[in-house]
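So, here's a batch of structures to check.
Please treat every number below as a calculation from the coordinates, not as lab data. Please read all numbers here as calculations on a predicted model, not as lab measurements. Cβ atoms are built from the backbone, for glycine too; each structure is taken alone.
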Structure 1
Amino acid sequence: MNRFYDEDRNWLRNILNDRTIIKTATRNIELKGSSQTFQLSVYPVRQGLIDWTVVSLFDETEQIAYQRNLADALTTAKNASQAKSDFLSHMSHEIRTPMNAIIGMTTIALSRISDKQKVEDCLKKTLLASRHLLGLINDILDMSKIESNKLALSYEKFDLQETVHSIYNLIEPQAKEKGVSFEIVTNDVNQECLVGDQLRVNQVFINVIANAVKFTPRGGKVTMKLSEKQTSPEHIHLRCIISDNGIGMKKDFLSRVFLPFEQETAEIAQHFGGTGLGLAITHNLVNLMGGNIDVQSEEGKGSTFTIDLPFGISKDSAKHSESLLELRALVIDDDKDTCEHACVLLDQLGQKTEYALSGKEGIEKIKQAMQDNDPFDICFLDWKMPEMDGEATAREIRKIVGPETLIIIISAYDWSPIEGRAKEIGINGFIAKPFFSSSFYNWLSDPSIKENKGRDKDIVVQENTKKKRVLLAEDNEFNAEVAQDFLDMAGYTAEVVGDGAQAVKAFETHEPGYYSMIFMDIQ
């Protein structure tokens, strides 16, 4: 009795003193100093004129835990079932919407076949609807693979710089169309050649960034910051912080944000679309890769996702075998972090660096260097700067130094629209932001640096009008036609055969090197 709590002791005394009780009384209790759960039972016994009372204490810890687990599992199953029912109801609408658009736009285009402008408009809308439908299907298939443990990761060498640039090139046009600013910052990344699953890394980052853009209103900003921590000579942890100042999420939804089929409200689902699977897939992929994903958000103020992923370091990573000339380099950019990051990378490559935070300051440094008879050999110049932009700054630099100093534009903006003007004012090349060590190394190691600093590396286009020939084995006429047209647009001449036997015959009947590559349908 000494180990009983007061309320349990009082209950037992009352039962024992009550001579009118004829049924068994039970009560679940815990003893002092114990985390176990016991069933305290009192059995009244009548035998002739004598009354007996039997008291028992039975350890029910495991049974109660089992019952609780069953109850929790039942609740989870009911919630999952309800979520899937809601998902199927929502998906029937989501799938029918693009399908109706595809069928409707195709019907309109066929009925107005002579109206080129109308047909072109219908085809563009059909393409958008098709991509949306494909995205829905891909999400469903990925989730199905994950839930059945059939999703396998690959561990291959890949280029982080290539991955980051492909993400930027995919997201930036979408953000620009919506009026949202998007930038990628890589101030603390040294390893570029990593070992991991590039496809799934892309999928993780794009899922989160695309969500950020989708839920950020016009005039907002989405930022992706990359940094690394080397955990051993062969491994690093890559941290990606994706933040936005969009609509944010309520606190009670944060615990469910990575669950399948979950969306915060029906109104948000209807307004923004989607399957409710993107973040669930992302969460599972991150776990499969041995990483971690976390989210912080406040309604009306935006969200921040932090993703940590482990990678191997390829033996080819950060190896710059060719020695470089020591050059005096000037970095001109209105963002101090960008300048300092560029200078760190250039210093690691053996260059003597300085930076300026405006076009005017950069011009003053160049003038002073000329007066000191120690001119800069190369200038890395941001194209978009306040007050005096890159174009105006480059024109002034050319007036001061003539053709001797190389001027390389560094910018996150598309190079194509400004390429013609850049060539006219004497720009020698272009480096895309976000930049890495290899971005500068590839430029500085070019033979033109030694032979002629004024050579136009990135703007001069090598003429090669001869189309390469490829062999395409495809039994579906529609797929073959689509592939042939795409290859033609990419500058290749495609010869099409209907099956593998024909492909072997075509290959054997031509001399080696006749085909540059072969595309083979697997089924």
Structure 2
Amino acid sequence: MNVPGRPLPQITAENEFFWTSGSDGQLRIQECQSCQALIHPPAPICRYCRSRDLGVRAVSGKASLSAFTVNHRFGFPDLPPPYVIAQVGIAEDPRVRLTTNIIECDPEDLKIGQTVEVVFQQIADVWLPVFRPASDGETAALPVDEIAPQDFAKHVRPALSEKRFEEHSAITGIGASRIGRRLMVPPLSLTIEACEAAVADAGLTFDDIDGLSTYPGLDMAGMGEGGVSALEGALGLRPTWINGGMDTFGPGGSVIAAMMAVATGMARHVLCFRTLWESTFGEMLKQGKMSPPGGARTSSWQMPFGASSASHTLALNAQRHFDRYGTTRETLGWIAINQRTNAALNPTAIYRDPMTMDDYLSARLITTPFGLYDCDVPCDGAVAVIVSAVDVARDMPKTPVLFEAVGTQILERTDWDQSTLTHEPQVLGQAAHMWSRTSLRPSDVDVAELYDGFSFNCLSWLEALGFCGIGEAKDFLDGGKNIARDGVIPLNTHGGQLSHGRTHGMGLIHEAVTQLRGEAGDRQVKDAKIAVTSSGGLTPSGVMLMRIDS
């Protein structure tokens, strides 16, 4: 019987062979008949040779253990924590990695690279392929990166023109609503607060706004107010151009899209906004006033194995970084401690109490190697940014913040468990792309506001952007001095999402502008003229280099 709990796979004509193949104890993977590559998840075309001659291949069921995490926090009635979430590379073609569970073993005995073998757990009409340590001592090849982390710059497409769209716009206004835990106010109210503040900061009125841009435009699971339609309906605006959706350059993609709209003459003043009310949403769930997202069936290839959070995917990448480069939990701890130190100087930060390394290490585990303070703080709040045409920006009240370069190119697979091994996916390519569009170098940057949904996001961006070499974060972060406000690269000066609150990347843009204007008060970085800010990762992300004229 189907015990209520974790969502089961939604079986379709394309994936039925995979989710039901365990009925005879055999693991099956889609295969290209032209080049013999194994393809996962199933697709109508081979990603390697573009052939449509596809079939299904029965494989041995042997795999290499690519990475694993012990989940302590999340769970389902039929899969209570702790349990092991893993990625395994199929022996016949380790480019195929399955998210799965490891069973019948003590997690302390597991090691990256060991051989595992498939067994099946039947739940209703689904046979979940889970794995256990192999008993025969055979070895299986580990997956390797399609592009080595240090080689991404070699694969960036050159600019199509010497003219750069970044030159045509500037940030002229910023605003934020109140930010807090369980504010219990409608999310649209927070959106309007932030937008009113940004419009006033730019010296404009709502009648001047001819463009609206947001991410993701959803109003479920505490993700937002409902997007452009909700805001336009409330304010009675008449935008010439609008933008919204998740398939963009991370949460900051709304700003990059606005830059393009201004550069092409579609709009002169674009209001970009992002709202979260996850804290209130969580409280309303507890009170029975909201319904949880999702349902009994899912299209996710991770959730049936209890990998219900981005933390699980990133924990696997972090473990591989630890294994390859000697990174430790203390390495991540210096990021969390730095954020808290900066948050102590920010009156709008949610968590401002001092944090020591002992505090960090003793906090409850979420999913190894992540503890509580590696995770951002769910909150309620909204942030808004005005992107204006540069020819009018210089006559507006505040110092315009100019765009130097953006990075958006996707060089990695976007499937969470098929992508880059040792860093957060969708970071290395975008960072390399940005540097190809400017003559500035990492040593020119005065402030870095880098996405930190988890501490490991920050580490990935620091290495990708060249503030330290690939695999050198352990030494670079040791002691926290290099990322302090008076260090080599001041990092997340407002407290970041780990302490200020999860504003989904837009808060990082707000802080970058605040620093470049010299308006950050006690946390101000001296003579800040150039800032880099990133948003997203795992999903397509974006990174922006901004400056002010000297």
Assign the value 0.30, calculated as FRET efficiency 1/(1 + (r/R0)^6) of positions 309 and 421 (r between Cβ atoms, R0 = 35 Å, to 0.05), to the correct structure from 1, 2.
1
Among 1, 2, structure where Rg and Dmax of the Cα atoms in Å as derived comes to 23.6, 74:
2
If you rank structures 1, 2 by mean count of other Cβ atoms within 10 Å over residues 29-36, the highest one is 2
Of the structures labelled 1, 2, which one yields -6500 when helix-only ellipticity at 222 nm (-39500 (n - 2.57) for each DSSP H run of 4 or more, over all residues; to 500) is computed from its coordinates?
2
Given 17 for relative contact order in percent (Cα under 8 Å, 6 or more apart), calculated: source structure among 1, 2:
2
When 1, 2 are compared on FRET efficiency 1/(1 + (r/R0)^6) of positions 53 and 157 (r between Cβ atoms, R0 = 30 Å, to 0.05), the highest value belongs to 2
Taking 3.3 as the value of distance in nm of label points 7 Å out along Cα→Cβ at positions 37 and 213 derived from one of the structures shown (1, 2), identify that structure.
2
Once FRET efficiency 1/(1 + (r/R0)^6) of positions 117 and 205 (r between Cβ atoms, R0 = 41 Å, to 0.05) is calculated for all of 1, 2, which comes out largest?
1
